[in-house]
Structure P
Amino acid sequence: MNIIEEFIEKESTSGILLILATVLALVFSNTSLSVWYESFLHVPVGIHIGTLNLEKSLYLWVNDGLMAIFFLLIGLEVKREIVEGHLSSLSQVALPGIAAVGGMAVPALIYLIFNLNHPIAVNGWAIPTATDIAFALGVLSLLGKRVPVSLKLFLMALAIIDDLGAIIIIAIFYTSKLSMLSIAVAAVSLSILITLNRFGISKKAAYFIVGSVLWVSVLKSGVHATLAGVILAFTIPLNAKGENNKPVSPAKEIEHDLHFWVAFLILPLFAFVNAGVNVTQISLGQMFGSVPLGIILGLFVGKQLGVFGFSWLAIKYKKAELPKDSNWLQLYGVSVLTGIGFTMSLFISSLAFEDARVFQYTDKLAILIGSFLSGIVGYLVLRRAK
């Protein structure tokens with residue numbers, strides 16, 4: 001099994017686990033188990049080393065700590081694809097790249113139309129811009145050979161570019177007040193990582209030790225801690241020499257090792273702690289508010305319009321080609337599936353609205369609704385397409 005097939009298989013299985021984790025979270029938060037669920041989220045977890053004191057709730061450890069590992073994996077995937085994969089040439093990146101730009105711009109515009117004049121709500125403009133590759137590939141896996149491999153690769157490349165866009169958005173727009181001392185420590189850590197790379201050091205432990213210091217300093221700096229994972233990923237060598245000058249790839253080895261833990265532990269746990277919405281306390285009228293409407297329409301309408309519309313323009317004006325062995329209806333079906341925002345949308349929502357209750361959790365429910373609609377409609381379109 002090659003690396004692409006392995007990637008798709010693991011992401012597809014992870015999508016099914018995400019669905020189960022989401023259902024469990026909804027059951028726990030809407031029954032008598034809600035007290036236990038809330039207690040679980042707020043279990044205090046601390047690390048004390050000398051004067052260093054890190055104490056957060058389990059919920060924050062998942063979002064700030066475990067998600068940094070998720071972003072490390074994303075960074076490794078992006079680096080590999082850019083250097084030698086499906087993003088390594090202009091012809092390969094053209095269609096998914098153009099489609100990804102449309103898939104981020106149009107949903108953000110739709111959200112802003114509803115919320116531009118609301119000083120707090122406007123911060124959530126990036127919520128509907130992301131695509132959850134695990135969920136989307138999970139839906140595609142249910143269709144088997146009805147969907148050509150070229151479209152699966154198109155969706156994978158688009159989602160990776162989406163993730164890269166989300167990383168840039170988080171770095172620029174979702175940082176709080178900065179600590180210059182912590183940024184200085186982070187800069188020194190980054191310099192050491194670059195030096196290790198330049199000297200061809202292949203020992204993974206060296207990168208993880210310095211990377212841990214980088215994560216703590218970024219966490220304390222005011223920049224979101226998950227970005228440390230991406231920074232670390234780009235400094236780990238893709239090709240190096242190990243013992244006896246034997247060629248090794250620390251980046252590929254780490255990516256392979258992390259895939260299992262991210263797919264089967266980190267993402268399902270993230271879904272479980274973030275998808276728990278007490279729907280009994282949300283009225284139908286609240287779901288017609290500007291924030292939930294902006295999110296639902298951004299994901300379900302904006303993503304498909306942006307991805308398919310920009311793809312159509314790129315192909316019409318010969319900037320790209322329709323994926324091999326596919327047709328327009330299949331491309332449209334995959335465009336609808338990109339509206340499954342889930343993981344990254346929930347994550348950006350937690351950054352945009354630091355007080356999770358500011359909109360009575362309607363933002364989270366809107367993400368679930370928009371993602372669910374995109375998944376169901378995308379599946380039906382692809383099932384109907386020849």
Structure Q
Amino acid sequence: MAAQRILISRALRAFADGYVAVLLPAYLLALGFGQLEVGLLSTATLAGSAVATLAVGSIGHRWPQHRLLLAAALLMAATGFGFSCFTSFWPLAIIAFFGTLNPSSGDVSVFLPLEHARLAAAAEGDERTRLFARYTVTGSLCAAIGALASAVPAWIVAQTGVNLLDALRSMFILYGGIGAIIWLLYRGLADGAGKSMDKPAALGSSRHTVFKLAALFSIDAFAGGLVVNSLLALWLFDRFGLSLPEAGAFFFWAGLLTTASQWVAPRVSKRIGLLNTMVFTHIPANICLILAALAPSLEVSLVLLFARSAMSQMDVPTRTAYVMAVVTPAERAAAASFTAVPRSLAAAFSPSLGGALMAAGLLSAPLVLCGSLKIAYDLALLLSFRRYKAHEI
């Protein structure tokens with residue numbers, strides 16, 4: 001029952017994240033901001049998520065997890081309503097930092113370690129990998145549907161004559177409403193997980209392994225922050241002149257490919273191992289990203305980006321299962337936090353760099369740099385852990 005509520009919550013959040021990632025740059029451009037401001041606000045969202053996730057890992061064990069989840073849902077509601085009310089840069093930056101907006105293709109919010117710890121207690125071994133795959137697939141599929149929903153503001157404008165800015169603002173109000181629904185969902189978790197889940201332990205005997213993984217994951221996250229969905233949408237707007245509905249359609253189909261690949265990931269990992277799945281699907285995906293950045297036409301670039309989408313996220317469920325397997329059950333919430341925090345911190349800086357490169361006229365530089373750094377991360381991960389045997393894998 002708890003796992004079902006978590007999966008439903010993930011679906012709702014992913015739907016909201018899916019359209020916000022596409023609409024955020026359009027909304028900021030409509031407010032009169034430029035490429036650099038888009039990058040800075042993306043940085044603020046990721047930096048705030050990192051701070052919140054660090055707090056969960058460091059002191060979150062002092063409170064029941066269901067209370068933390070309820071607080072996160074209320075914060076999501078406040079974020080949506082606040083973003084719809086303000087138009088100046090600094091109020092928006094403050095809301096972005098303290099709120100739950102997600103400009104990326106993955107989940108980087110404070111919800112992540114709390115939900116991972118709940119799910120990890122629900123299964124063991126291969127079954128746990130499949131459960132995390134369901135969690136990831138649910139998120140990817142609903143994010144794809146959410147990306148398609150980014151065309152709604154244009155439809156509202158065409159049908160009602162409302163100006164585009166107000167139509168965009170209504171989607172952030174919807175984001176806040178989704179946060180309120182998630183709060184209602186998590187109210188039912190209060191008595192559902194048992195005392196052991198409400199009092200997780202701080203990171204202990206697995207500290208060295210977790211910190212080593214966290215350091216490597218931060219390289220991957222920094223690279224990914226250069227091409228978060230909001231910046232990729234901005235790149236498509238600026239380089240090829242895509243409209244909001246066209247960009248939404250692209251992210252929808254890319255999301256479906258990602259979903260399919262994540263569904264296959266557990267089967268692949270069962271044959272070749274979690275680590276090999278993480279590395280040997282990631283490298284060709286990032287080669288495709290580099291080639292897409294250099295492609296001479298929209299059609300060639302889209303084909304390469306779709307190929308990237310079909311491989312680039314197969315490491316997500318396997319990476320999560322790997323981390324959960326190398327620590328003790330009591331350490332799982334802390335391990336999820338301490339591997340997520342460096343990712344969020346590293347990813348927080350790179351959107352500003354990506355936005356600055358685009359503002360300087362180097363539109364494709366963030367994509368090339370992202371792909372190159374990710375390949376370096378893959379090789380470093382393989383060399384560091386190729387002989388490591390997790391006791392539960």
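Rule-based calculations on the coordinates, nothing more; no lab input. Small disclaimer: the values here were computed from a predicted structure and weren't measured. Cβ atoms are built from the backbone, for glycine too; each structure is taken alone.
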### Summary
Ranked by distance in nm of label points 7 Å out along Cα→Cβ at positions 182 and 246, the structure on top of P, Q with the greatest value is P
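The value 17.0 for mean projected area of the Cα convex hull in nm² was derived from one model only; which of P, Q is it?
Values: P: 20.1; Q: 17.0.
Corresponding structure: Q.
Where is FRET efficiency 1/(1 + (r/R0)^6) of positions 30 and 278 (r between Cβ atoms, R0 = 41 Å, to 0.05) largest, in which of P, Q?
Details: P: 1.00; Q: 0.60.
When FRET efficiency 1/(1 + (r/R0)^6) of positions 30 and 278 (r between Cβ atoms, R0 = 41 Å, to 0.05) is computed for each of P, Q, structure P gives the biggest number.
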### Computed -21000 for helix-only ellipticity at 222 nm (-39500 (n - 2.57) for each DSSP H run of 4 or more, over all residues; to 500) - originating structure among P, Q
P
### Query
One of P, Q was used to compute mean count of other Cβ atoms within 10 Å over residues 70-77, and the answer was 20.8. Which one was it?
Q
### Query
Which of the displayed structures (P, Q) returns the greatest value of distance in nm of label points 7 Å out along Cα→Cβ at positions 94 and 326 on calculation?
Q
